[in-house]
Structure I
Amino acid sequence: MGADTVVELERAVEKSRAQAGEDPSRLAELAAALTALGIAYNAGARYPDAVALTEEAVDTWRLVVGENGGHRSELADALATLGSYYRVIGLDEEADEAAEEARVTRLGRG
């Protein structure tokens, strides 16, 4: 991804943070923005940034799922993505845990 795309995604995260801070019903938008920026950072080999944002996205998706039970597939996808990022940086145990949580979440048991 190009630098312009990353800048736009960073702006989207800032905007989504502000909106979710004022209106918690917009947390799903924030989680989606965090996920997208994490993917962009990963594509640019900014692995620590990608991991941090994706961890935040997972935490935010958990809040959304806890509120209304929806968005389980998005949470599972974010967990799977986080697991792959952990694996890249050598955190194999954490990668396995994230992958298992993603599997359980997809089955509707998480």
Structure II
Amino acid sequence: MLRNIVRLVVLGLVVHAAVRIGPEFWHFLKFKDGVTEIASYPGRKTDEQLRDRILQLADQNQVPIGARDVRITREGNRALVSTAWTAQLEYLPTRFYPYDFIVDVEGRPERFNGF
């Protein structure tokens, strides 16, 4: 009987952690994928236009960054984008731990010389 109670408590803690932490990582992955897409095809957009698009993407994915947090550098027809933020993740009920999310992406190179 005690064994089953311990199993239920452990299962409850695992489910709690998954429900609290899962969405944070989901938003991070969606944001990182979008930033990679923006960095791969900057076109003739200025750095400010790219930064504005990245900030729009951050708002859509509930990422708490500002314009000063986004660093953009150009390398040919690709852009390198770096940003980071710290989130408080709740692994256990009422126990928060800081986690640093880092997005450091380089636009994918054009394949087959643009063919």
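Given a value of 0.05 for FRET efficiency 1/(1 + (r/R0)^6) of positions 9 and 41 (r between Cβ atoms, R0 = 30 Å, to 0.05), point me to the structure among I, II it was derived from.
Details: I: 1.00; II: 0.05.
Structure of origin is II.
Starting from the value 1.18: which structure in I, II was Rg/Rh (Cα atoms, Kirkwood Rh) calculated from? Here the read-out was taken from II.
Here FRET efficiency 1/(1 + (r/R0)^6) of positions 73 and 89 (r between Cβ atoms, R0 = 25 Å, to 0.05) was calculated and came to 0.25; which of the structures I, II was it taken from? Derived from II, not from the others.
If mean projected area of the Cα convex hull in nm², for residues 33-96 alone comes out at 4.9 when worked out from the coordinates, which of I, II was used? Structure II accounts for this read-out.
So if we calculate relative contact order in percent (Cα under 8 Å, 6 or more apart) for every structure here (I, II), which label has the highest result? Largest value of relative contact order in percent (Cα under 8 Å, 6 or more apart): II. Among candidates I, II, the computation of helix-only ellipticity at 222 nm (-39500 (n - 2.57) for each DSSP H run of 4 or more, over all residues; to 500) that gave -28000 used structure I.
Bear in mind that the values in this text are calculations on the coordinates, not laboratory data. Computed from a predicted model, the values in this text were never measured in an experiment. Cβ atoms are built from the backbone, for glycine too; each structure is taken alone.
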